[in-house]
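Given below, in the form of structure tokens, are the structures.
Computed from the coordinates by the stated procedures, all read-outs in this text should not be read as laboratory data. These figures come from a predicted structure and were not determined experimentally. Cβ atoms are built from the backbone, for glycine too; each structure is taken alone.
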Structure I
Amino acid sequence: MTAPVVAVVGGGQLARMMTPAATALGIHLRVLVEDPDSSAAQVVVDAPVGAASDEAAILALVEGADVLTFEHEHVPNALLDRLVAAGVPVRPDAAALVHAQDKIVMRAHLEAIGAPIPRWAPVSTAAEIDAFVARAGGPVVVKTARGGYDGKGVRVVDRAESVAAWLAAAADGTGAPLLVEEKVPFLRELAVLVARRPSGEVRTWPVVESVQQDGVCSEVIAPAPDLHEDTRAQALAVAAQVVEGLGVTGVLAVEMFEVADPDGGAPRVLVNELAMRPHNSGHWTIDGATTSQFEQHLRAVLDLPLGDTAALAPWTVMANVLGSSLEDPTDALPAVLARDPQARVHLYGKEVRPGRKLGHVTVRGTDLADARTRARAAAAALRGEQNG
């Protein structure tokens with residue numbers, strides 16, 4: 001028996017969570033990890049150590065592999081182009097991946113395909129930022145085009161002076177280019193996960209609500225509660241438009257703002273961010289959907305028929321474990337599992353640091369308030385909170 005080999009760049013929790021799905025499907029997972037103690041290296045047998053920018057390490061990784069995919073976007077595009085030219089299937093390829101790597105490229109392409117997005121502009125001078133602030137009539141959001149995530153590289157400002165260091169770094173080449181966007185008065189944040197395989201099949205999961213804490217996702221509710229049917233339909237249509245318009249293969253997370261309709265109709269959505277890989281907003285699918293985002297990503301990049309994305313319960317709530325006062329969150333497992341045997345705990349094997357994503361808890365059920373309370377309590381206990 002010769003198992004399909006999927007090569008993955010990145011040794012974090014996303015690669016770690018691909019492992020059970022790969023094992024179930026008989027897929028050989030080979031993961032390029034940053035160090036031998038990384039989250040994925042603890043559970044993946046074939047885990048060579050190397051940097052995502054190291055061409056020799058990437059070439060060794062793809063030797064004999066059926067496909068190369070990613071758990072993060074930080075791989076040089078020129079290297080990916082050379083792999084494709086050499087006949088290596090890269091999914092998503094560099095032409096698609098650049099939209100998750102560079103927010104200016106992303107915004108420009110989304111605008112070109114007619115996807116709904118906030119007002120924005122690339123900027124390189126203080127005068128351009130101040131002019132955008134004047135047009136917006138209030139504070140705006142300045143972002144670094146590359147490298148930002150989980151609230152990093154994002155700043156709300158009302159004058160260019162607040163990002164003077166960023167402007168200087170962009171000007172001398174030591175920092176990323178900048179863009180500015182209107183500060184959207186959103187009602188809440190939504191997300192749609194969609195998967196596409198090379199032969200064209202597309203499947204989406206239910207629209208979810210994503211709750212943020214200091215710019216980091218703290219909770220996901222599936223499906224998004226009290227969502228107007230027209231808003232739901234628009235969110236799903238926009239996700240399909242983006243995955244097709246950008247030629248993405250694999251799982252794509254489309255993060256959105258739900259905003260009020262100025263004419264009093266159903267709320268509408270604006271695309272905020274994209275991630276071309278499994279995503280935090282889809283962790284609920286491991287325990288709450290027929291096919292998890294991790295299994296679906298493997299199916300998609302291997303061009304296998306995609307799985308059913310139906311939810312397994314009326315409500316599923318995923319709560320992130322962000323930091324802990326415990327030296328080892330597994331110390332809380334006896335109490336957490338005894339109190340709520342139906343709670344599903346996923347820990348990532350990471351060293352504890354303040355605010356770090358150490359794991360998540362999923363609870364599903366027929367009562368949203370109950371599922372939410374239980375998920376939050378389990379996550380709090382893993383953070384070492386006495387009343388968790």
Structure II
Amino acid sequence: MNSVAPARARISIIGAGPGGLTCARILQRHGLAVTVYDRAPGPDDRDQGGTLDLHADNGQIALREAGLLEEFFRLARPEGQEMRRLDPAGTIKFHRVPEADELFKPEIDRGQLRDLLLASLRPGTVRWGRALGTIGGPADGPRQLHFTDGTTIETDLVIGADGAFSRVRPAVSPAVPEHTGVSFLEAWFSDVENRHPDIAELVGPGGAHAADGDRGLFAQRNSGDHVRVYLIQRAPADWLSRSGLTAGDTDAIRALLLERYAHWSPRLRRTITDNDGPYVDRPIFALPVPHTWEHNPTVTLLGDAAHLMPPLGVGVNLAMLDAGELALALAGSATVDDAIHGYERTMLPRSTETARMLEGGAEHLLSPDLPDIPDSDSGGDDDGDGGDDDDGDDARP
């Protein structure tokens with residue numbers, strides 16, 4: 001079968017995270033039809049995760065192509081670029097304050113970014129409650145998307161923007177994510193200026209990181225007077241169950257953490273004792289390096305589905321850059337096959353180079369000698385697959 005022209009193609013994106021939605025927005029701006037499928041029952045079914053920074057040399061480029069950069073700047077928090085590094089005694093060892101007009105990597109809550117992208121799409125673009133099961137059909141198309149609700153649709157291009165445990169990835173690659181040996185616990189703090197003033201002062205308007213070689217934490221200001229803290233440990237993915245605990249055993253988890261962080265200052269230990277509600281378990285996974293695949297004329301990947309890496313500042317930004325480049329390739333190519341070729345010629349070498357630089361990098365989050373605080377993105381789960389979302393659930397340190 002000859003590859004169809006993008007203008008006549010049925011384009012299906014799996015996953016309504018920032019990468020999938022950015023790709024859909026740019027495709028629509030260029031007059032191409034697209035449908036996004038997401039397993040969530042609706043856009044507000046769960047917490048969308050924390051804050052993330054969009055960099056001028058990747059994430060912001062995609063937003064400019066989407067025609068949304070100015071709206072992003074109206075929502076973003078440039079003051080969130082402030083970063084502090086502390087020792088376990090709570091002493092500040094490094095403090096970076098952004099310039100007044102600095103906009104290289106301002107912060108935005110993940111939910112705000114998602115709402116911005118959703119509002120920019122034509123009504124009905126996203127089909128909620130459509131969890132992908134398998135992909136069928138010949139490699140040269142058309143493909144069949146088999147959803148877990150028993151429905152099937154036919155399509156000419158499948159774009160996997162469905163995160164760490166992608167259901168699209170098996171159509172092009174047998175690779176599966178592997179645990180990095182590092183796991184996070186996320187803790188939430190609300191109304192911090194009134195209810196948690198010590199933590200508000202500790203974190204400031206941006207983020208604060210501390211580590212002792214075996215454990216660490218990263219605390220980060222979100223909008224709406226919220227702070228999220230990520231407690232970082234060298235631990236297996238199932239460390240909670242090995243300890244005889246579940247994620248809902250808040251008091252028992254807190255007691256265990258207080259033992260492990262016993263020599264840290266009382267001020268820092270308030271991030272363990274004072275959180276509002278339960279902890280969220282976030283084991284950190286990454287794809288093998290390099291992760292490449294044989295070209296497929298009807299299926300491709302972007303974001304974490306293509307290159308899941310440790311949470312060191314590239315997740316959402318690379319996902320959105322991928323999304324923009326793929327959408328522009330489709331808008332400017334004679335056939336879908338040509339567009340995929342062009343996109344992957346750039347994306348795969350770039351992601352391989354970045355993944356090699358970050359390989360094993362989760363361990364650096366525990367180092368007291370971290371030369372600088374990594375830029376990153378944090379967040380929730382997304383999509384159509386049951387795994388992390390297309391930008392990497394980067395629980396950001």
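Taking 20.0 as the value of mean count of other Cβ atoms within 10 Å over residues 208-215 derived from one of the structures shown (I, II), identify that structure. Structure of origin is II.
Look at Kirkwood radius over Cα pairs in Å, for residues 192-263 alone for each of I, II: the largest one is in II.
Given a value of 27, 59, 14, 0 for P(r) over Cα pairs in 20 Å bins from 0, in percent, calculated from one of I, II, which structure does it belong to? Provide the component values of the computation, followed by the final result.
Values: I: 27, 59, 14, 0; II: 30, 56, 14, 0.
Of the options listed, only I reproduces it.
Structures compared: I, II; top value of mean count of other Cβ atoms within 10 Å over residues 80-87, i.e. the largest, recorded for II.
Out of I, II, which one gives 13 for relative contact order in percent (Cα under 8 Å, 6 or more apart) as computed from the coordinates?
Values: I: 13; II: 27.
It was calculated from structure I.
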